[in-house]
Structure I
Amino acid sequence: MFAACHGAVRPGQIVWFCGAAAAVVLAWRGDVPSDRLISAVLALLWAWMAVAYHYLFFAPVNPAA
């Protein structure tokens, strides 16, 4: 299940990693206007995980997920 998920989303992992790294850099700088951008990046990452992993790959294993 993990291998299928990682193989299916492989090019997107680089994009999401760069977005997460940018959010960390913005949080480290401490700019107040960037708080919403950081929250948006994190919300998109969580939404992607909900759709890509839980709905597409984990739901066939456990429908309650």
Structure II
Amino acid sequence: MPEGKPAGVRCIHLTEDHLCGLFQSADRPAVCINLTPEPEMCGGSREEAIAYLSRLEELTKPEV
């Protein structure tokens, strides 16, 4: 996403099964390469991880 991924917008590289379509690609953005998931971010389940990411997106959404 050349202009960055806005909060609340699904990444265009996310596959139907919710995996990164660029994970093994040289085109993978630096922000994704440098992300180091911590236990707090991942939680104990996929649902907890999605909830955490959703909270981050909500907190970083620009005010309209």
Structure III
Amino acid sequence: MPDVPGAFVVNLGDLMARWTNDRWRSTLHRVVDPPGSGQAERPRYEPVLAGPHLMGKFRRSVSRPA
């Protein structure tokens, strides 16, 4: 898309596209590491897949402590 003066970008999710019947569509985006970053750095977290990570966050948000 061309630049639009005075406009701003909002990253919408797929659910918003469904709710608005594709009037507001989510954009395809990718995240990559900048060249040369993180090679010598020790990972702070264990590897995780997106689905289990999000489901864990959801479960923690709706469950009550014992």
Structure from which 3.4 was derived, distance in nm of label points 7 Å out along Cα→Cβ at positions 19 and 43, options I, II, III: III
Answer label among I, II, III for the case where log10 I(q)/I(0) by the Debye sum over Cα atoms at q = 0.14, 0.21, 0.26 Å⁻¹, calculated from the coordinates, equals -0.50, -0.84, -1.05: I
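Taken together, the values in this text are just the output of simple stated rules run on the coordinates, not laboratory data. In this text the structure is predicted, and so the values were computed from the model without any measurement. Cβ atoms are built from the backbone, for glycine too; each structure is taken alone.
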